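Following this line, the structures themselves.
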Structure 1
Amino acid sequence: MSSNGDEGFELFSSTRYDPALVNASWKPSSDEPHCPFLLLSFHLDRLQEAVRHFQWKDDIGIATGDPNIYRYIREQAEETVSKEENGSGTKPLRVRLVLSSRTGFRIECFPTVERPYDLLFLSTFQSTNTNPLPSSPFPKPTKVYLDTEPTPSSDFTSYKTTRRDHYNAARQRVGLTPSTVDGEVILFDEEGQITEGSTRNIALWRDARWVSPVGGGLKGVVRRWLLEQGRVVEGTIRKEDAKTGEIVLLTNGVEGCTLGIITDGKYE
């Protein structure tokens, strides 16, 4: 990895390792058969966009679009998972692909909860007053709070980096810590337009379809897949249009799709 100096942050993308994904009926592209990593090629695309935007140099070929880079990253991820699981590879893991301008590329693994269902199925849920919420094995809806202050759009809301003070501040304002997993906060920009959640992209049910905010937030990999499949469309949503009790579609590269419910007050 060629150094550009210490930028004070790293680029990363978090995917899910799960043996059940090998038999998933959906794939992002033909180059990813029987892959146990959720939308891995999309994570690589996101890293590539970030590297090019920040004009970082890298010696493994992410920025150049080296056709062999996908195979290399998948092999490195599989090797890291094998070491973490002592070769068993039976448990799901959160897998972080990290790129540093100072120390290079690395892969980190962390435990994550099992999700014994189609990870993208909840994007097909139609949020109507007469449609009951999905029950077991799907988790209960996550409590979602509307931030009380705007978060200005910047490079660090458009690209996934370790510089997350703005997300942590938004979470703190509604009573969430950085490590709270069963709560989320909806961010909005200086114009009052909703952008995303602090750890997830969001979509709200509008005109009989899921609508994801059009700009200002991270380019999530699951969000991208849903847009390409027509399960979600882009649109403008203002903060005053998000109502207490409303169901929210939450998405990220580790959980897939989950549901949330807009809640008053603060997380307790």
Structure 2
Amino acid sequence: MLASLTGIAGETGGLLLGSGVLPLPARSPRLLAQAGATVQERSNGRLILGLGTGPAVRGALDRLRATVEMLRSAYAGETATTPEGEPFRLALVPERPPPIWIAALGPKATRLAGAIADGVLLNWCTPERVARAREELAGGAAEGGRDPAEVTVGVYVRACVHVDANAAWLAVSAAAAQYASYPAYARQFARRGLGEEAGRAAAAHAAARPADVPEAFVRGVAAVGDPADARARLEEYRSAGADLVVVYPVAVPGSTLARSALTTLEALAPNG
């Protein structure tokens, strides 16, 4: 992803370049720091660097904290230390350090974001989860001696607008069901009162029957339907406290990803 953003940076002038969520196990900490610095310099300071723990294993949040501390030091031009204890300095230090965001499903990660990050990125959640995340973030900020207003709250919202409304519904249902089958997301859904619906969605995923995914589950975590309804749903996330609502288009089977995504984005663009 960071390699792709380096190329995009050279072809654009004003777009913010979000990395999305980069799972820490996928790359070495030192290479992460170097790649982030390259994109930040190439883009004249337009990178938003998003990090996630990857699999929920023991010590994952401690490693995430150590990685953020490492990046802060590296981007300040100081000698940084990887989570494994290896010191290094960047040859290329960006003029301005990129903001660092943390992906959070549960309250511990959200509080950590409040304590050390510039932003938190939520995923597959309800507007109520956004409001709760605001409270958790404030708690973490207080522990870190920070103003919670310094931390941006972003949320991915899966969305699909298509001429065939049923096809759009089934596409989003299938995507939601897949995530319901992941234990970490199942726990998030349960915390928001969607445990039973998520269980049925996971069963529908296992049976490859997206039509069996409960309607209440899909409506709870996505924006789907006609453009007016989908826009209204996005506004609920903003009203709940999201500073940035990231529309994540879901492709309709049979349509190209680019065309399907463009249709949804054009329908939901705030200035469209």
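Identify the structure, out of 1, 2, from whose coordinates Rg and Dmax of the Cα atoms in Å was calculated to give 19.2, 56. Going through each structure in turn, the value belongs to 2. Among candidates 1, 2, the computation of helix-only ellipticity at 222 nm (-39500 (n - 2.57) for each DSSP H run of 4 or more, over all residues; to 500) that gave -6000 used structure 1.
Source structure of the calculated read-out (Cα Rg over 2.2 N^0.38 Å, for residues 34-185 alone, 1.20) within 1, 2: 2. Taking mean count of other Cβ atoms within 10 Å over residues 10-17 as the criterion, the top structure among 1, 2 is 1, with the largest value. Among candidates 1, 2, the computation of Rg and Dmax of the Cα atoms in Å, for residues 26-105 alone that gave 12.3, 37 used structure 2.
Quick check: 20 is what I get for relative contact order in percent (Cα under 8 Å, 6 or more apart), calculated from one of 1, 2. Which structure matches? Corresponding structure: 1.
Laboratory data are not the source of any read-out in this text; all were calculated from the coordinates shown. Given the structure is predicted, the values throughout are model-derived calculations rather than measurements. Cβ atoms are built from the backbone, for glycine too; each structure is taken alone.
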